[in-house]
1. Taking relative contact order in percent (Cα under 8 Å, 6 or more apart) for each of P, Q, which is largest?
2. Identify the structure, out of P, Q, from whose coordinates helix-only ellipticity at 222 nm (-39500 (n - 2.57) for each DSSP H run of 4 or more, over all residues; to 500) was calculated to give -30500.
3. Mean count of other Cβ atoms within 10 Å over residues 192-199 computed as 15.2: which structure among P, Q?
4. For distance in nm of label points 7 Å out along Cα→Cβ at positions 96 and 136, the calculated result is 6.0, so let me know which of P, Q that is.
5. One of P, Q was used to calculate distance in nm of label points 7 Å out along Cα→Cβ at positions 232 and 264, giving 5.2; which?
6. With distance in nm of label points 7 Å out along Cα→Cβ at positions 16 and 48 computed per structure, which member of P, Q shows the largest figure?
7. Can you tell which of P, Q yields 0.95 when FRET efficiency 1/(1 + (r/R0)^6) of positions 104 and 224 (r between Cβ atoms, R0 = 35 Å, to 0.05) is derived from it?
8. Out of P, Q, choose the structure whose coordinates give distance in nm of label points 7 Å out along Cα→Cβ at positions 24 and 64 equal to 3.2 when calculated.
Structure P
Amino acid sequence: MTYQEIEETFNRAIRLSFSRAKLLFIFPVLLVCGVLTVFCRAISYHSNPWVAMSLSFLPVFLCTGILLAAGVLLIRMYYHEVKGLSFRFRKLLTQSLQLLIGVSYLSLPLILTYLFLWTLMGVFHLVKVIPGVGEVIGVLLSFAPFILVFASLVLSLLSIVLLFFVTPHVALKTGVQLHIAEEILERIRFSLFSNLLLLMIGLMPLLCGVFFLIVAAVMTGAQYLQGIAAIGVSLGWFFIMIPFTMILTPFVIFFFNFATESYGLLQRKQRLHLQKMSKNEEGACTVR
């Protein structure tokens, strides 16, 4: 895997991020994720901190399941484009439907783990309101909520890792296999630096896009939606979310395109390494 190969795959992933079929497919998917996020934000507007925390993280894990399914179909479309093969979206969707349902379940462990962490957080919130000694005990145990919030953030990071590494593996191997975790871990262990480097390259445009979009949304909310009733603010966020997801669409497509390219690069690197090892073993046997 050379710099030239990475540059070539990066440029191809960007060039094919503006495919009409993929834009029309991913935009409604992101719109659903946006509606889910805005809905949770609206509910948590005047809720207590415990509920507000759950509604801040829960959309991340729910959207992960949706994006896993969408990413599989997106990667199959990208594969056909790179190979120069014609395809029909409806036929590809029909052929992949069972796989899309299966891969979406891979987000369940993240959701269940987060719900467990959120339940533990509720216990510490209850301890805080014990009459007399609650506040003292809460202060002494403040390290525990810190660890729980940190664990929730790590789970959010794992969601991104799951989308980058699992989606192309499932899409190109045409199945959610029982040993998928073992295969992916073996691939990461083979070249941890290369995997992290490609992950950062794939995330860079997406993170930049999300950063500027969030800054624009927060500034709009602070300056334009200030002083409006809660229902008005919620509706305002809903209408802001529409152009937000529209602008974000090509960044998400690039993320999955580059995940596919990274999978191919690392597969070739691993194959060449195994061939080299095999030749070395044959040479050693010949010498003996």
Structure Q
Amino acid sequence: MNNKAQKIPITGYLFLLSTAFFTAISYVCGKAVNKELGPDVVTFYWFFGAFLFSLFVLPFFKTQRDEIKNIGNYKIIFILSSIVTSIGAALWIYSLRSIGLPLTSFLMKAQIVFTLFLGIIFLKEKLNKGETVGIVITIIGGVIVAYQREGYLILGTITALSAAFFYSVLSFSIKKFASNLNMLTVANLRTLGVSIVVFTYLIILGKFELPKGIDFVYMALGGLTGAYIAKASQFQSIKLLGITRSTAVMPLESIFVILFSFTIFDELPSAIKLAGGFMIVFGVVFLVIFRGGEEKS
């Protein structure tokens, strides 16, 4: 029984499913926010709303209250996750606005490749033949999705890939510096850290502004679902499944995003872009399946 549970970590995959679903909802919220608000302003309210929610739920979790006395252990991951997320989230918002939900979701799957290479370089992970095939398929699909002729689409594509890189650094940092910490506490501190970093940035540059009521609702909901629930679920899945499987965020995320994009915004990419996107998804699945050498922790 124990061996079977170890081979099929159901809880870890449930956390991945939660990550995929709530991340897709955050895509919808990010798209719905008024484009006149800068990506940096949206990032602040996004994470500040998530932080306020974390304060609301804190009294209900004894483990969270108990972690206050161990707060010093979170210093490194607090600093790293705050800076990396601040950059990655603003890039992600810009990408949503420039190339739309489905293409952004597909290109964000580059996280799995970036994270894998970070693991190879810094954690001495090994790459097997199956993983190599998965990477090749993912890259081919990525090239199809990323190929654009229009200048603004090229910029949006580069932005999406840059966001994917910063989020892969986030996942790598979680595995490297927070594997023995409470993941909900890590998520809570991350929302606080990003709020501080981006607020300071906005004040220094004189870019801080107040949103309209409906935009605040979108950003608060997006922060709750994406920055809080989805990321807390992903951080926990990293602990249970390892860095590579978790960074994949399950290809279901892209399926959810496409469904929401079509039903809510009547937005779908071209057939060739969809084909390239599903190649990325297939490559990621292939990569995860053959990630047999995943580190145990």
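1. On the way: P: 32; Q: 41.
Structure Q comes out on top.
2. Values: P: -30500; Q: -25000.
The read-out was computed on structure P.
3. Values: P: 15.2; Q: 21.8.
Value 15.2 for mean count of other Cβ atoms within 10 Å over residues 192-199 corresponds to P out of P, Q.
4. On the way: P: 6.0; Q: 3.6.
So the calculation was done on P.
5. Working: P: 5.2; Q: 2.1.
Computing distance in nm of label points 7 Å out along Cα→Cβ at positions 232 and 264 on every structure in P, Q gives 5.2 only for P.
6. On the way: P: 5.2; Q: 3.6.
When distance in nm of label points 7 Å out along Cα→Cβ at positions 16 and 48 is calculated for P, Q, structure P comes out on top.
7. Values: P: 0.45; Q: 0.95.
So the calculation was done on Q.
8. Here the read-out was taken from P.
Only the coordinates and a few stated rules stand behind these numbers; no lab work does. Predicted model, so just to flag it, every value in this text is computed and none were measured. Cβ atoms are built from the backbone, for glycine too; each structure is taken alone.
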